[in-house]
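**Q** Structures given as structure tokens follow.
Derivation of every value follows stated rules applied to the coordinates shown; laboratory data play no part. Given the structure is predicted, the values throughout are model-derived calculations rather than measurements. Cβ atoms are built from the backbone, for glycine too; each structure is taken alone.
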Structure 1
Amino acid sequence: MKRVLVTPLDWGLGHATRCIPIIRQLLQHQCIVYIGGSGDSLLLLQNEFPQSTTYIYPAYKPVYPAAGSMVWAMAKQLPRFSRVIHDEHVMTEEIIARDKIDLVISDNRYGCWSSAVTSVFITHQSNILMPLRFGWLAPLVRKMNHRMMKKFSMCWIPDLPGGESIAGDLISFGKFDTTIKHQFIGPLSRFTSSGKQSIKYDLLCIFSGPEPQRSILETIVIQQVNKLAIKALIVRGLPDGTNMSALDTTSDVVPFMNSEELQDAIESASVILVRSGFSTVMDLTRLGGHVIFVPTPGQTEQEYLAERLLKKGIAYTIQQSKFDLTEALREAKRLQGFIPVKESNNLLAEAITSIIQ
């Protein structure tokens, strides 16, 4: 039996949720799966896979600015991020030696690699986009990103190549594509499409991501939901569920939902309001639906994906600072929406079979 260590980034829940189909396939291959992570993302995977041994890794705990430049906010946190990368590398080496790990699969944790075993890095951002006024930094950021990626045995890209790509420019390797061994493993989703159910809610709001932006969006949306005669379900994206303030709303509210519960909620909602993270987009591609995207301010990846899908006529997007729920509901229903794509991820199955043999 192969012993596999899976380590998702704790930057929101998306990195953890897209590891779920990977872990499921590893278990089907009789692998012993160890999970390393931190915070809510680790808690999510502990709930999904209670039989797996888990390790608490150093937490990145990124803090998004309430206002101002995202680039400068991230730059100020780089020293702490660098320490986390160093510490998680040391911890990974210790776990490999102690538990006789055969394979490490890291979702965007740059320190989770070892020269002693095959190490796989999962990312949909081989090309990290920069805001226009910081475009001059793009070559340097890309070079640094690829330098860290080359420490791994190979890179898995959770997307399709060419014109079928979801991520578009985010997965461009440019001139570095000959020096980084990479493989497309197809879109990853924890959900299995079962078709739309009868509509229970006019609006499903799913809040997630680092603070304070998660709470800021939650406050803005709920204030406007309360003024409309609609039936709404609020999923706060808080797996811990403790020490959280009550919400002043007549809408249905839950702190968190597991995969089965969330799929049921998405398939029974007329419109879904959510951040435009890549993992969320993959989930919606699987389940379908009319969507309102509200990108995290200053997060170029989410802004790019939301605009890309708006131009394709699939989903509506609106800036958080200009949020108007009445307009967003109207426009989202006018667009095509996501058309459910049946699960058929032979690329992932082939990648896993190849790497564990």
Structure 2
Amino acid sequence: MFLERISILNFKNIPEAELEFSANVNCLVGDNGTGKTNLVDAVWYLSMSKSAVGLTDGQSIRHGEDFFMLDGRYSLGGGERREAVVCSFRRGGGKVIKRNGKEYDRVTEHIGLLPIVMVSPGDTALIHESGEERRRFLNSFLSQTDREYLTAMVKYNRLLQERNRLLKTGPLTGFDEILEVLDMQLEQTGTLVYRKRAEMVGRLAPKVAEYYAVLSSDREEVEVSYRSELAEAPFGELLAASRERDRICGFTNCGVHRDDMKLEIMGFPIRKYGSQGQQKSMLLALKLAQFDIIRELRGVKPILLLDDVFDKLDMARVEQLIGMVSSDRFGQIFITDSNKVRLEGILAKMTENYKLFGVGGGTFTEL
């Protein structure tokens, strides 16, 4: 699977662009702030129907405009099948996602059609920020491979919001009965979410360790594990035991919305004890392991976006990374860098089949 071409209108700092891509490697070079990341974010948006960098749809509209539109044309199945995806958003009109000219009833129906993995500077939040960032990673990951998980996660969030609203409202007629019904439904969906996350992290962990060993030349060992209260007791029991505390606090104190993924190096939290290079290698190993699992489960090679990944990596780790992504196990790759000399040196070691684009002020020129 690969993106043959993209048309962009009013997306972030890009007024208008139309680009055709290589099925293998596509590189974007230019100063910071010129639009490299905005282009790869547009590619991400076509797969995930939202920005990768946490912007709302309204914030993704170019300044002074009322809408944006992204049009991507894909080749699937060795070129035997094609997909046309159009994503648009207009102030006051909302978001529209179309596949081959037909609008989806629900945006979530699109997730997983065009698998994608992105590595970016913002991924440092997976190391340094709260468990919410790591849960977001797992949710995005599983949503591309497991429709049942995505449905359950959407339902769980809705039920959690309803339960928290009820707890904030306080005692009213039928309070206990309503809470009991919500807890039964929350237990069912939350248990499924927990089970699928735990299974995925169990599958992810050995692959992360394998990739990290290559990136670090076996200098250190890393471990990934999943932490959840549901590993200690059934969710229904946890909800019942926490009910009085929840009434006092006005929100739900237990559940999979509080779970976390532990990232360790030599038995210690990598957030505290890992160097910048080690942390960056852990992030790369996580994303490359994610790529492998999506490929195995979906039977297609996801698009791989490498946005400004070479900073804070020593040359040995850069060489190892390039060696890995140059192999046949990977498909279409997008790489951004502000250093043209470094990028051309990397390309010389990767492939002769690539396209190189210069970026400046939201415009793109094939070099």
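**Q** Work out mean count of other Cβ atoms within 10 Å over residues 57-64 for each of structures 1, 2, then name the structure with the largest result.
**A** Numbers: 1: 18.1; 2: 14.0.
Once mean count of other Cβ atoms within 10 Å over residues 57-64 is worked out for each structure, 1 has the highest.
**Q** For helix-only ellipticity at 222 nm (-39500 (n - 2.57) for each DSSP H run of 4 or more, over all residues; to 500), the calculated result is -14500, so let me know which of 1, 2 that is.
**A** Numbers: 1: -11500; 2: -14500.
Source structure: 2.
**Q** For relative contact order in percent (Cα under 8 Å, 6 or more apart), which structure out of 1, 2 has the highest calculated value? Kindly include the intermediate steps, with their values, before the conclusion.
**A** Values: 1: 16; 2: 25.
Largest calculated value belongs to 2.
**Q** With mean count of other Cβ atoms within 10 Å over residues 9-16 coming out at 23.6, pick the structure among 1, 2 it was computed from. Walk me through the numbers on the way to the answer.
**A** Numbers: 1: 23.6; 2: 19.2.
This value belongs to structure 1.
**Q** From 1, 2, which structure was Rg and Dmax of the Cα atoms in Å = 19.8, 60 calculated on?
**A** Numbers: 1: 19.8, 60; 2: 21.9, 71.
Derived from 1, not from the others.
**Q** Given 0.8 as the derived value for distance in nm of label points 7 Å out along Cα→Cβ at positions 25 and 337, which of the supplied structures 1, 2 does it correspond to?
**A** Values: 1: 2.9; 2: 0.8.
Only one of 1, 2 returns 0.8 for distance in nm of label points 7 Å out along Cα→Cβ at positions 25 and 337, namely 2.
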